[in-house]
Structure I
Amino acid sequence: MKKVKEGLEESAEVKRRLSDCCAETILMIAEAVSETLRGGGKVILFGNGGSAADAQHIAAELMGKYLKDRSPLPAISLTVNTSSLTAIANDYSYDEVFLRQLKGIAKEGDLVWGISTSGNSPNVVEALKWARKKGLKTVGFTGEGGGGMKEYCDILLAVPSRSTPRIQEAHITAGHIICELIEEDIFGGGD
């Protein structure tokens, strides 16, 4: 029981710190995503492992629905096509699995959203670097310090923690809040 309560308290404490330091950043990301969607762009998300799951989860909330029954919003996760991932990793390098897909589908007006708890995943950093160079909006979700991806993100949510599980828990909480704000902004408040 002690471990259960410790884990819950640690998670709650990280979210309290996130609220104190980063509420404005979360709002800025929601506004940037809304602006992209209103302008006809799409949201392209990616990450590795648990961050891949978060990328897929957020894309699904936007394409399907979060709380409101409404029109789908154009969002895609680059982590879902195993044939593309394995072919690119095999033929080029794992560091290019997101970059190569971005080069194929990203267009002016799109928003590129990389997720890495350390901020140092080479494939995430390379994709954000290319997106920034091409003038696309870039958003990052990471942990304390931001790692190598911080210099390539227009808006960076750096969760104030170095614990991977706690960072991931904060990422999906922030992602849910962002989805709710986007729905309210684009489709109106209330249920």
Structure II
Amino acid sequence: MFVDDVSRDRTRDIIRDIVAAHPAAPIQVILHDVNRGRGATVSDGFRAARGDIVGYLDVDLEVHARYIPSLVRAIEKGAEVATVRRIYAFQLRSLDRYFMSRGYSYLVRKMLGTSLHDTETGYKFFRREALMPVLDEIRDTGWFWDTEFMVRAERRGLRVAEVPGAYVRRFDKTSTVRGLRDSARYFGKLRAFRRELRDGRA
């Protein structure tokens, strides 16, 4: 399944080539007309999926695909959500990302009252039947989708398995993360979501 959120590179051409090369394969393609954000993109994929277990991982593979079987096994053993809890390999050049990630995780636990350690990990698998009711409640269609989903899932009583996995930052790609700008934006979203939780609207 491919869901493209108006990529600016050759992604759509590559998808078309893959579909053309495998005419008998049951490939689904969803192409957004306008950019809708990370949350809306993965949500569209989950709604269109038909498997009992659905999931995604970040395409840059800073956390290796080898952890997929571990997450699937965790769900088969009773978890309804299984994620990779990132363990950062020491890289001097990535200390900024390490402190940003750990600082955000601390704020999420303190402000939202969650026991989860890595809500933002881009490596999540779900039992689809348990996922859908939570998906219908989520309001943020961007990057905050991950935090909102995990907190709502935990508050609904879904069983969450956090599987440790090595995170190795890649320096051969361009990152869209901007430290001060994104930190301020996420802090604002955390405060707004905490108010929503306190008001009983979540």
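A short reminder: the numbers here are calculations on the coordinates, not readings from a lab. Worth saying up front: this structure is predicted, and the values here are computed from it rather than measured. Cβ atoms are built from the backbone, for glycine too; each structure is taken alone.
Taking distance in nm of label points 7 Å out along Cα→Cβ at positions 80 and 144 from the coordinates of each of I, II, which one would give 3.5? Only one of I, II returns 3.5 for distance in nm of label points 7 Å out along Cα→Cβ at positions 80 and 144, namely I. One of I, II was used to compute Rg and Dmax of the Cα atoms in Å, for residues 32-71 alone, and the answer was 12.2, 35. Which one was it? Traced to structure II.
Going by distance in nm of label points 7 Å out along Cα→Cβ at positions 48 and 96, which of structures I, II comes out largest? Once distance in nm of label points 7 Å out along Cα→Cβ at positions 48 and 96 is tallied for I, II, the winner is II. Looking across I, II, the calculation of log10 I(q)/I(0) by the Debye sum over Cα atoms at q = 0.20, 0.22 Å⁻¹, for residues 40-103 alone that yields -0.77, -0.88 traces back to I. Of the structures labelled I, II, which one yields -13500 when helix-only ellipticity at 222 nm (-39500 (n - 2.57) for each DSSP H run of 4 or more, over all residues; to 500) is computed from its coordinates? That value comes from structure II.
Given 10.8 as the derived value for mean count of other Cβ atoms within 10 Å over residues 24-31, which of the supplied structures I, II does it correspond to? Going label by label, the one that fits is II. For the structures shown (I, II), mean count of other Cβ atoms within 10 Å over residues 56-63 is largest in I.
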